[in-house]
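Structures follow.
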Structure P
Amino acid sequence: MQQYDVFLPTIEEIRIWKNRQKKTIEKVLFPSYLFVNTYEYKLQELIQTRNVVTYLHCHGKPSVVSDTDIQNLKKMLNTRQDVSISSEFSVGTKVIITSGILAGSKGVLVKQKGKTRFGIKINDINQVVSIEVDKSILQII
């Protein structure tokens with residue numbers, strides 16, 4: 001079997017069962033999506049893998065998520081903060097994070113439930129990933 005560089009973004013979520021017991025479970029951030037870093041010519045081989053149905057494409061070309069977006073997503077997940085996703089995206093002020101684990105990350109300022117959030121849009125899957133940030137570490141670009 002061929003080896004691939006794969007990334008399945010997951011988050012931890014607390015679930016409360018009927019008996020009121022709390023349990024932390026690992027939940028896939030983007031259901032039905034697995035990010036694979038490979039060459040275009042290997043895609044046909046990849047979809048021969050059991051349980052892989054297809055790959056995302058537009059106008060016959062494979063959809064590509066930039067390395068920068070994948071790295072920023074990994075950094076967001078590593079903060080262990082509440083990460084949310086949405087397919088709705090309202091364009092806001094473009095910002096860069098100036099310090100901390102996400103320093104240098106570029107994205108958009110998003111307001112959600114009165115809180116300041118930093119968001120990045122992953123265009124090819126039409127999803128926005130956002131995380132709560134302190135305004136003091138943001139700089140308008």
Structure Q
Amino acid sequence: MTEKTINILLVEDDEVDVMNVKRAFQKNNLNNPIQHAGNGIEALDLLRGQNGQKQIDLPRIILLDLNMPKMGGIEFLHELRKDEHLKNISVFVMTTSNEDKDKVDAYNLNVAGYILKPLSMENFVSAVSILKNYWILCEYPT
């Protein structure tokens with residue numbers, strides 16, 4: 001498999017979880033650029049280059065928490081999927097919510113996967129390894 005460097009946007013309000021994601025990437029020897037947004041509004045501003053935010057290179061994958069202040073994950077997904085320039089980005093939900101309603105809502109908004117946290121660090125590193133295999137196998141248009 002050929003290594004592919006893709007941009008990733010992590011939408012997460014918990015700094016410990018942000019550190020865990022970065023640590024799991026390091027343990028998997030992943031050097032992908034990770035942008036971080038603390039909530040859905042901030043993420044949309046980064047993606048669109050609005051409200052004083054510099055527009056980032058569009059990510060191929062978004063790692064999304066559901067329970068965040070200002071704009072939660074489901075509301076963010078609604079906005080993302082309505083936007084012609086953003087709607088095709090692959091989104092993986094990483095959340096503490098084990099509610100069926102959240103799972104149904106997320107999958108109805110075309111998420112690529114739904115991962116429950118907290119995972120042990122070992123399981124989290126394994127989950128990131130699986131994500132790596134996902135984007136290595138996927139072909140994207142140029």
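Any read-out appearing in this document is the output of simple, stated calculations on the displayed coordinates, not a laboratory observation. Remember, predicted model here, so these are calculated numbers, not experimental data. Cβ atoms are built from the backbone, for glycine too; each structure is taken alone.
Assign the value 1.7, calculated as distance in nm of label points 7 Å out along Cα→Cβ at positions 55 and 79, to the correct structure from P, Q. This value belongs to structure Q. Source structure of the calculated read-out (distance in nm of label points 7 Å out along Cα→Cβ at positions 47 and 71, 0.8) within P, Q: Q. Ranked by relative contact order in percent (Cα under 8 Å, 6 or more apart), structures P, Q are topped by Q, which has the highest value.
When mean count of other Cβ atoms within 10 Å over residues 7-14 is computed for each of P, Q, which one produces 13.2?
Attributed to the structure labelled P.
With helix-only ellipticity at 222 nm (-39500 (n - 2.57) for each DSSP H run of 4 or more, over all residues; to 500) coming out at -12500, pick the structure among P, Q it was computed from. Working through the options, I get structure Q. Among candidates P, Q, the computation of semi-axes √(5λ) of the Cα gyration tensor in Å that gave 28, 22, 13 used structure P.
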